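Multiple structures are listed underneath, in structure tokens.
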Structure P
Amino acid sequence: MEQMEGKNVAGRACPVRERIVEATCALIEESGGKVRAVTTRAIAARAGVGVGLINYHFQSKDRLIELCVQRVISRVVGSFQPAQGGSAGERLSASAVQVFEFLAAHPQVSRISILGEMQRPAAGDNSDNTRRGFAGILGAGGDEGQKNLLAFALTASLQAAFLAGGELEGMLGYPLDTFDGRARFVGDLVALLMGGLRERGQGR
């Protein structure tokens, strides 16, 4: 039976598995997100278990790292403070810049998280929580479906731009290796999306 849900084969919580996860999360955070520096032996030593137990519970180090990256990023996403003041577009831009700066500052963990969620999307994952946060900034009222679509498009665009990296400058003219380039990309993107939302509202 799959051991991915924090339970043993009898359906009870598995403290050894959770100890391995927490040890791995701590090592990822201590490494500054440089997951390649986190070895299986270091995880086993921190958790106080044998290497074989890691393979038993997670099948591979890569799967364990992916799970822990999602947890680490979830904690960070949960700590984001929505921008206050200004228009909805200004608040959305400020929050999107905050998200983009996290991606740029933690490229290894961000890439693992984004690609993992693209392969196995799920309600409540980091991408979905980011989308929900963006939608919440737009406030109550209006077409909820359109606001959710805008938030989804913004989240997906940030992820795609991050994965494209330096290639985006050649394609679209935004140097994403600088804060100014990333902020300009986000500002233009939000303005485009918000303009479409306003046009939809005026056309009804």
Structure Q
Amino acid sequence: MRRVTGKNVVDLPAAEFAALRATHAHALLDVGTGDGKHPAHVARTRPDTLVVGLDAAKDNMRKAATRAAAKPAKGGQPNLLYVWAPAEHLPEGLTGFTELHVLMPWGSLLRGVLGSDPAMLRGLAAACTPGARFLITLNLHAWQPPVPEVGEHPEPTPDTAQDALGPALAAAGWHLDTATYLDADEIAALSTSWTRRLNSSRDHLEVLALTGTITP
């Protein structure tokens, strides 16, 4: 797999990743990580968790990857790494995750979590251990007005998400438990640059959080 360490991209063999995974009690995969701020925050607060930020655009991750790859004495985070790959084609050996996050997805990733790409959902589920927890946060302004990625999917709400999204997720091994709106403090706690950027251009940011378990 292709690990971003800053300006460089290095090969991380599956066996080496497996050895690193074995030294941590838990592992979290942040899909569509963007600039990598969210996984860096999680890694700092949960040292027993191996955190992996995954994105199809390597350049966005360079700054966070540089800091993560530094020596611990210089602020490096040994339980954090960034992988360059699309969600549709995960690298071989990227497995063993006990938690999966997809925060503020856009483009093909948004289409996928809405159920329009079952193969992507199944592939992500296969990277997880049975019973892994997932968190998806949807920027509801994608429906106001609807962007092309949402297709014919109506805007989900806490009352409609189970019927609207639950069956497609379940077919891929994702079992939806809860759907709730996030308040301003909960949105800020996600620690993503996307929420800051969207908040700067809107008086009010509407986010729906979906949580549940994955059974590959």
Structure R
Amino acid sequence: MPLVIQPAKETDVPSLVDVYNAAFSSSSAIHRNLYPNGDTDVARENVRKNFQETIQDPTNTFFAIVDTNSNSRIIAWTNWKTYKVAQPESEWNKPFESPERAASSSHPDVNSEFAAQFFGELAKLKRDYLKGKARVHIGLLITHPNYQRRGCGKMLLDKCAEHADQLYLPTVLEASPMAAPLYRREGFVPVDGAVSTLELKDYGCDITHTTVMMERPAGGTRK
């Protein structure tokens, strides 16, 4: 099955949303709490709007993998933001408001309370442990469930590593414990102490969601 990696364009946003929803809408407790009414038109439009605004930002880069045996359908993608120089404290230490919370007044399908808590914890990780350092920061890395375990994640991480190494910048991401082994194999290590836990029992799920910040050093050697 020939898989090809290529830059994703703004016109690809609907396909990016499709992959995102296929990966997260039913299996992710986080997604189910953000959008408790399910994969509604409102929820899809909110995700689409967020992705479109992100892809329009010139400091963000999107790459997608297409299956050339399936009409070049997008089956996996990632995005990262490049901070070529350290940010001033006025930028990295400012109050955070998630796009989902901002949208909640007009989008009742969005759980604004949960969005504020979840994304607020991620923002706190970045403030406490990165402090605006120069870096390449991976946002999302997603593979359609039908194409998992076929090397898509590694292909996308290799492309990001190539970019980061050209700039001699570290690469940072936030990972679930389930995804951490893939990142470890690609040279990422946990940032000491940078762990966030979120109890979901107040939202109807008897689980604890854990997020681990991981970093690949500048010019790091793949393991």
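Every number in this text was worked out from the coordinates using simple rules, so none of it is lab data. None of the values given here were measured: they were computed from a predicted structure.
A few notes on this one:
- For -23000 (helix-only ellipticity at 222 nm (-39500 (n - 2.57) for each DSSP H run of 4 or more, over all residues; to 500), calculated) the corresponding structure among P, Q, R: P
- Structure from which 39, 15, 13 was derived, Cα extents along the principal axes in Å, for residues 136-175 alone, options P, Q, R: P
- Among candidates P, Q, R, the computation of semi-axes √(5λ) of the Cα gyration tensor in Å that gave 28, 20, 15 used structure Q.
- Structure with the greatest value (metric volume of the Cα convex hull per residue in Å³, for residues 32-71 alone, set P, Q, R): R
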